[in-house]
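Bear in mind that the values in this text are calculations on the coordinates, not laboratory data. Predicted model, so just to flag it, every value in this text is computed and none were measured. Cβ atoms are built from the backbone, for glycine too; each structure is taken alone.
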Structure 1
Amino acid sequence: MTYIDLRSDTVTQPTPEMRKIMANAICGDDVWEEDPTVKELEELSAAILGKEAALFTPSGTMSNLISVLTWCQKGDEILLGSESHIFVHEVGGSAALAGVMTHTVQNDLNGNIDPFNLKHAIREQSIHSPKTGLIALENTHNRCGGSALNYENVYPLLDIAHASNIPTHLDGARIFNAAIALDTQARTIANGFDSVSFCISKGLSAPIGSVLCGSKEFIDQARRWRKMLGGGMRQVGIIASAGIFALNNMVDRLKEDHQNAHDLYDAISDLPEIEINWPTIPTNILILNWNQGPVEVLINKLKSNGLLVSNMGNNRMRMVTHYGINKNDIDQTIDIIFKSMKQVKI
C-alpha cells in the first residue's frame, strides 16, 4: 500500500536538484574546520539569522543540548515551556548529560508564556536554590499546533531575561515556517536571543542536520561540546550542500505547506468527533483530539486506509504538511478521515 505520510515534516525527501548538488559537493574535514561547504553553510546561516557565527550539527536535539551545555553549569536550572520540545521530546538530555534541571512554565494553547509567570519562576539568588542559567523558548511551537509566536508575546519575555542577566535560547527548528506565517524575516524572530537553532531536515527538505547560531565566543565553546557529544563529522560538505540549497530555494515554498494545512483544517474542523487546536497564527501542523475513545483506534484505522499520522499522547494525534504533499494528497486525506470516522464510529 502507498501511504500519505503526515506524521512529520522530517519524512521529506531531498529534491532532485538537491541530490545533484550533494553528489558534486566539495568536502574537507569539518572537525579540523577544513570543509569549505560546511563553512559556507555556517556563514550563510549566521547571516540569515543576524548572528556572528554558526555551527552545523547532526540534529536539532543536539543543537539544543549544546546550547544548554554552553550556557549552564551543572546544578543550574533552565526555564522553558511545559509543552516545549526540549522538555517533552529530548529524552531528558539536559539532566542526564548536562546535569541541569528543567523548570517548566505553563504554555497556553498558542505556545505563549505569561510574562508574570516567567518572571516569578526566576530563582532568587540563594545558597538553597539552583541558579536560573537559561531561558529557552520555541517558535514555531510543535506541541501547540505549530503556532507561530508573534513579537508582542516574545519580546516581553526577552526583556525579563535581559533584565535578570539570563541568556536566552530559541529552539527555532521551524523558524522559517514562523517567518512565513508572520510575514517577516527569520532574523527578526531571532533578534534578541543569545542563541538560536534551526533544522534543515524538516520543511526545508535536506536529509540531515541543524544549525546553531550565536556569538563567535558562544560558537567557539559550542564546537567543543559538539566534539564531546560525537557530533563532529568529517566530509560533511555533502550534507551541508543540501542545507545551502534548502536555505536558498526551499523557504518560500513553505507557503504551500501552510495553505495545505489550512485547507485540511477547513474541511474537517466541523466534525463533531474531533477538536482541533488551531492556533491564532497557524503554520503546517494540525493537532487533533478525538473524543470517541482511545486515539490509537482511529490512528490504526487511518493507517489501514492509507494515511499515516503521529500519536502525540493525551488522546491527541498530529498531522504535518510538507514538501511532497500536494493538493491531491490533501483531498485524499480528507476522504480517508471521513471514511475512517464512519468505520470506527461508536
Structure 2
Amino acid sequence: MSNRITVIGGGAMGTACAIVLAENPDQQVTLWARNAEHAANMAASRQNERLLPGVTISESINITSDITSAVNDSDLLVMAVPTAFLRDCLQTISPELTDAPPVVSVIKGIENGTFLRPSEIIGEVLGIRAVVSLSGPSHAEEITRRLPATVVAASGDLPLARRVQQTFSTDRFRVYTNADIIGVELAAALKNVIAIAAGICDGLGYGDNAKSALMTRGLVEMTRFGTSLGAEAKTFAGLAGMGDLITTCASPYSRNRKVGERLGKGETLEQILQSMDAVAEGVWTTRSVHELAGTHGIEMPITAEVFRVLFEDKRAVEATDSLMMRPPRDE
C-alpha cells in the first residue's frame, strides 16, 4: 500500500510501530517526535532508552522532530500520541499537508469534553474519512522483542483496512480486519477503565476469583456501552475487546493496571501521575465514559466506582463494597 510511512509520536507505541513497519524493506519509515532532544537522542543511540531500553531501532528508520520533512510526500500517517494531545498534534500537522494521506490510529481513548473517538478527531481536523483504527493486545515491550502479537485493523472502508493489514503484517505481527471501527475504538478505550479496576483488585490483594469476576463483568459493561453507541456486540468478544482486556488487566507492562494497583495500596491519583513517565489513558477515559453513560442512561457500575476512586477520593475498599452489595440480579 505505502512506500513512505510517517509515524507520529516518539513514545513506546510509536517506536514499536516504526520498528514493525521497517521490517518490510520496501517501506521507507520516518518516526517523528515532538521533543527535539528526545528525537536527537533516539537518532544517535538508535534506542528509545527511557521507554524501551535495550531495543534497537533500525538504521533504516529516519528519526526527526522536523514536522515538515516528516510528513512531506508521506503515503500513510500513523498516529501514536495520547488522546489528550491528538487534536493539538493534528493541528500542527495539518498546514504541512497539501492532500492528507490515509491515517492509521493506534490511540486508545475518548476525548474529554467532545467525547470523540480518535478516528473522529482525525476526520474533523484533517477533513478526511480514510482512517483505520489498529488495536488489540499489543504491548510495545513485547512487539519490539519480536514476540508474536495479533491485532485488528478496523475501518468503515474495508478495502483500506485490508491495505493497512498488508502494510503492517510480518511473521510476528498478524493483522485481522473488521468493518466495525466504532466497536474497535470503544473497546480499546473502555478496557483501560476496567484495567484500572483490575489493578485495584491487585492492590487490595483480592486474588484470582475477584479479578476474574471483575474482568468478566467488565466485558459485559464494555459491550453494553458499545452497543448503545452503535457498535456490534461481537466486536467486544474479539481482539480489540476481550483480547486487549485480558492483556491490559494482567500484564506487568500495563500502565492502567499499575495506576489501579497503586490506588488500591493507598496512593493518591496526584502522587501516581506525578511519578509516571508515560500517560495512562484510562484515567481520562474514565471521566469521558462516566459522563457519556450518564447522558445516555447506560448502566456502568464498575466505571462509576472507578470514577469515584479517581476523582471523588472514594477509598478503593469502599468501592469494592459498593459493587459487592448491589441488589441481586440475573447474570
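Quick one: helix-only ellipticity at 222 nm (-39500 (n - 2.57) for each DSSP H run of 4 or more, over all residues; to 500) came out at -12500 when computed from one of 1, 2, so which one is it? So the calculation was done on 1. Quick check: 135 is what I get for volume of the Cα convex hull per residue in Å³, calculated from one of 1, 2. Which structure matches? The structure behind it is 1.
Looking across 1, 2, the calculation of distance in nm of label points 7 Å out along Cα→Cβ at positions 283 and 299 that yields 2.2 traces back to 1. I have 26.0 for mean count of other Cβ atoms within 10 Å over residues 179-186, calculated from one of the structures 1, 2. Which structure is it? Label of the source structure: 2.
Calculating relative contact order in percent (Cα under 8 Å, 6 or more apart) for structures 1, 2 picks out 1 as the one with the greatest value. When Cα Rg over 2.2 N^0.38 Å, for residues 243-290 alone is computed for each of 1, 2, the one that comes out at 1.13 is 2. Can you say which of 1, 2 returns 4.9 when distance in nm of label points 7 Å out along Cα→Cβ at positions 155 and 235 is computed? The read-out was computed on structure 1.
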